[in-house]
Structure 1
Amino acid sequence: MKPLYDLGVLPVRYRTGKGFKPHISLTFNAEKNLTFAIDTTNSSLSPDSYLITHAHSDHNGKSVMHSERAVCSEETARALEILYGKKYAGRTFKVGDTIDIAGVKVNTYPTHHTIGSTAFFWENEVGTRILVTGDVKDAKDLPKCDLLVTEANYGDYDDPNCHFQDDISGFREAVKEYDGIALGAYAFGKAQRAVRLLRESGYYGMIGMDPASLALTEGLMDNAGQLCGLDGDCGIRIAALANLPAIQATKKFLLTCRRDYKVPTISISDHMDVNGLIGMVEQCAPQAVIVYHPGGHRPVKLAAYLNKMGVYSRALTQINNCIEI
């Protein structure tokens, strides 16, 4: 871990009797010793801040949304409140703002993954530029950095399933009749993107949605147009994958880049494929990379590929700095 030591950053994993807590914390100096927890669960060793990149459950905002030390975008806080029916107790900001966290100037950038998804960027006392991305759909707004802490949802270069492109023309072709269509999409993120794509494709009629998708879309989108429940009078419906079989429709499609479903799919993802992840690393030009999400083998695979490129990289499971709590 010498390159990270030279950069003045100590990545730490916390372990309890039940195993490791998810994701990672970064300890660094900025006039004083500070720890920022990244998309992880609540801890008895309270960090100086819980950074929440977005509101998907695998990034653990539910666990820390009640902490006054939580920090996330206004849209992420709103999504957490809708999803979990609790009041968000932490601080919020507009994506793109520069904010003060425990005396550190932190810049925020959009990652275009979900509405309000945010990357955090700051410097430590030795001038190391640290960028934490969460999940990323488009890296166009991300700055150069010295340490990149990022995802590997599709990080296995040797896996054909990690190579894909969004099929926007295929989406428009599939929905062009605008009647009797049902789309399967995750309630937060994909469902809102489906609404935006439908409006951009020229559909201005009523869109039916399941309760969670409807609440999130109404709460987060200003230009969603006419929406209703699944039993409303509408030509197009959007529902969670589990609800799709029960919907009466002429045509059904799943919006996914996965290839293991029996229902016809349209390649639409809220993530970059492996080529996009590698391109992000090249664009941000870090000296070191920590791949902290998700579980499984893909972070290790991406870290190995980046090491072959000459970029010092470690997956979360390869980080041995642990604290027992």
Structure 2
Amino acid sequence: MKALVHHHTAQHALRIADVPHPVSAPSQALIQVAAFSFNRGEVAFRSPNLADGTIPGWDAAGIVVTAATDGSGPQVGSRVVTFGWCGGWAEFRAVDTDQLALVPDGIDLGTAAALPVAAGTALQAVRRLGPLSGKRVLITGASGGVGRYAVQLAHLEGAHVIASIGDPVHDLGLHELGAAEIVIGPAAVDGGVDGVIDNVGGRQLADAYTLLTDGGLIIAVGKASEEPTTIDFEAARVRHDRGGIETFNVQVPLGDDLEQLVRLVDEQRLAISIGWRGDWLRYEQAIDALIGRNVMGKVVLDIHTSA
């Protein structure tokens, strides 16, 4: 089969190569991949120490071609969306059955491929903030993949959502997704906030901290700014007690969360924003668009299987 593999001398340290088909374990299903999604973290921050030939890739959707031999998971022919820490950027993927969810016929597989890491992260981060009905929640980097999901999910929980973006051109559709306010950076927020989902880091995370009401919480998800964060905690303590900051890592297995997210999509309560979609052979263009911050939402690549 063909796969997009890590190679240290290639553009973006990736190239298309012929590799052996994966062999699934008893608790794994073998998936013929229809589409996968790029996440900024796995593109911009992939370890340079990966061995050449390694198949990266977290998010992928496709059809079950071999069911798990232990009896878990879906049957052959099932449409599924999957997560794993590697192996998604290939024509076939072996995936643990607790890391996938069925996809209804009404949802395009390429669209479903945009769910796992970004929507799973948003769902878990919103959940970590606790009950949100009537609370003010700030989401930084709101025009990105995680941000657009977080806006919707916090709104569904009853929050007054403040969407922070870097440029006015990026506010397209955020009000429709549930944002009550759109601001250019946390410094522009008027009043305090009870919770923050921060996808940017750096100065924006520091500014968001000054907005926290007593007992509020920041979930530090990402570092799109690629800048360190400096917070004057002494100054905050002098003003009054602040809330806390928690670093975030997505919790796995992701199967149950994927099932919930797919259900929300099927009920038309969660919209999937795709800002770039094309053939996987155009992966270099996709990465350039993602790293250049020219994409609002997710990047999806479609696979046309050769064998």
Structure 3
Amino acid sequence: MTDATRNPVFDKYRRHLGLISMVVPVLAFFLIFHYVPMVGLVIAFKDYVMSDGVFGSAWAGLDNFARLFGSEDFPRAVGNTLTISILRLSVGFFFPVILALMLNEVRQMGYKRSIQTLTYLPHFFSWVILGGIFLMIFGGAGPVNAAVKLFGGKPITFLTNDAWFITILIATGIWQGAGWGAIIYLASLSGISPSLYEAATIDGANRWQQTLHITLPCLVPTMITLFILSLGGILTAGFDQIYNMYNFQVYDVADIVDTYVLRRMMALDLGLATAAGMFKGVVGLVLVVGANFFAKKISKGEQGVW
């Protein structure tokens, strides 16, 4: 091919063929497992019958959504989901930041690595395992109630009391995810220029002042990005954890959108289940786009996911 007929766009992609080949598996994953299944959302607008298939079933319009919002269980599930998610965000969002700041102050590298490993290790355990452990620990004959009785108290029904169950749910969720979340903030901390701390030290700033005026402002962009992304899952509320820990006695506070969808699927009411899942996805999308818009607006275009 001569220089006159050479396509500059083709040459650009040919030069970066190695990088493009690394992206292809990721694109294929999202295409196959995220975008192609979205065709199934049409079930939300149909009177779905398995024998007729997705496209053969009769159209139902918005009937499934009318049934969804007219039921007693779904509004309760949405309220429970929002309550748990807001508690997770308001209480648990700052724990990874605090943990990262504390680890950043440790100067003995061996000790620092050991603590970091111990804190993010729970992330790799399934909630099937962790749920069983916590059910045993906080059960009526568990070690926590044994300690309560040892000090003369009465056994506490941790897992059947609404307030205690939500407290345990939030606390154990923070314990499981704080170490993993701190890794992102530690990466951000490693990118802060040491010259900023050196200049602050020369000006007489102590460690607390350096943290307040250098470290935290440098972490704000990462915090805003993670907060915006967290809003996308505000109607998720941790299905794995709740499903493996809740029971019928705490349904009033622990039944969330995902457990509601699961029950509808098990009852083969797939139209209603799909409508609930679609509602959840749309709300998450609106919250992420809205939060990103306001973040860019307030920061004059400097902050935001895109």
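Read-outs throughout are calculated quantities, based only on the coordinates presented, and are distinct from any laboratory measurement. These numbers come from a predicted model, not from an experiment. Cβ atoms are built from the backbone, for glycine too; each structure is taken alone.
Computing distance in nm of label points 7 Å out along Cα→Cβ at positions 34 and 250 across structures 1, 2, 3 gives 3.2 for structure 3. Name the one structure among 1, 2, 3 that distance in nm of label points 7 Å out along Cα→Cβ at positions 10 and 146 of 1.8 was derived from. Computing distance in nm of label points 7 Å out along Cα→Cβ at positions 10 and 146 on every structure in 1, 2, 3 gives 1.8 only for 1. When mean count of other Cβ atoms within 10 Å over residues 26-33 is calculated for each of 1, 2, 3, the greatest value falls to 2. Each of structures 1, 2, 3 was scored by distance in nm of label points 7 Å out along Cα→Cβ at positions 58 and 290; the highest score is held by 3. Between structures 1, 2, 3, the calculation of distance in nm of label points 7 Å out along Cα→Cβ at positions 42 and 154 yields its largest number for 3.
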